[in-house]
Structure 1
Amino acid sequence: MKNFPQLGVLILRLILGITFFVHGVSKFQGGIENIAGWFSSIGIPSYMAYIVALIELIGGIALILGLGTRWVSAILAILLVIATFKVKMAVGFLGNGQLAGYELDLSMIGIAIYLFLNGSNLLSIDSIFKKEKTFV
């Protein structure tokens, strides 16, 4: 019973990690050049597509392993906030029929912020190196 809260945090960490990993893989498999072109069309430098895809891919793996959970979560939260304001906010909370809304992004921002503030020690590489303390 004592580890149930940490089990819940582990589930959040794995869900966020898997989600970002899959998004990163998808960007490379679907043709990163296409993503770069789309970035350029919305006013973001095309090279940022590669950076974002790598952050998603490597960040997802890091979260799955529990490596640098707090810092990776902070970086992913920032990435999500930027994506939400730059792309998703204009299509609304539920989207417009062509693009998804920002409801999922908002949920993932919440998970990432929680992980940044509290960490996740259960089954993590972080726990091997040190015992993390919560901020609150």
Structure 2
Amino acid sequence: MKRVTGFGGIFFKSRDPQALAEWYRVHLGLDVQPWGGAELPWASPDNPGGTGSSMWTPFKADTGYFAPSQAAFMVNFRVADLHGLVAALRAEGCEVVGEPQDSEYGKFGWVLDPEGNKVELWEPPAATG
């Protein structure tokens, strides 16, 4: 089974996400959107049309979204078959966090790595490859 197919994004805690996003917009040219993050489009051999993207998103320092991890960041990986991968991870004894979620943005699941870092797994909607 194909597992990780690419890098989906990086999410991290910030004392002042709005001010930090503005710094990245002004000084590094990120196209920060009203929701607070930036979508960075890309192309690859598996996706020559460049219909995918990676996300850059600062969260408030007290966010619970990264729980149960205590890390100040969370990496998001694109995956080919979220439900199949989550089932395989469980069978391999990995600590899966919660149940997979389906939304208009795709399918999401979470697992803790051996150091307790929460990793988000994302199967994009079919339209975004």
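Given a value of -21500 for helix-only ellipticity at 222 nm (-39500 (n - 2.57) for each DSSP H run of 4 or more, over all residues; to 500), calculated from one of 1, 2, which structure does it belong to? Before the final figure, lay out each step's value.
Values: 1: -21500; 2: -5000.
Computed on structure 1.
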Item to check | Read-out mean count of other Cβ atoms within 10 Å over residues 10-17, computed value 19.9, structure in 1, 2 | outcome: 1
Checklist outcome for this item: From the coordinates of one of 1, 2, distance in nm of label points 7 Å out along Cα→Cβ at positions 42 and 74 came out at 2.6; that one is structure 1
Next on the checklist: Quick check: 2.0 is what I get for distance in nm of label points 7 Å out along Cα→Cβ at positions 26 and 90, calculated from one of 1, 2. Which structure matches?
Outcome noted: 1
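Values quoted throughout were computed directly from the atomic coordinates according to the rules given, and no laboratory measurement underlies them. On a predicted model such as this, the values are computed, not experimentally measured, just so you know. Cβ atoms are built from the backbone, for glycine too; each structure is taken alone.
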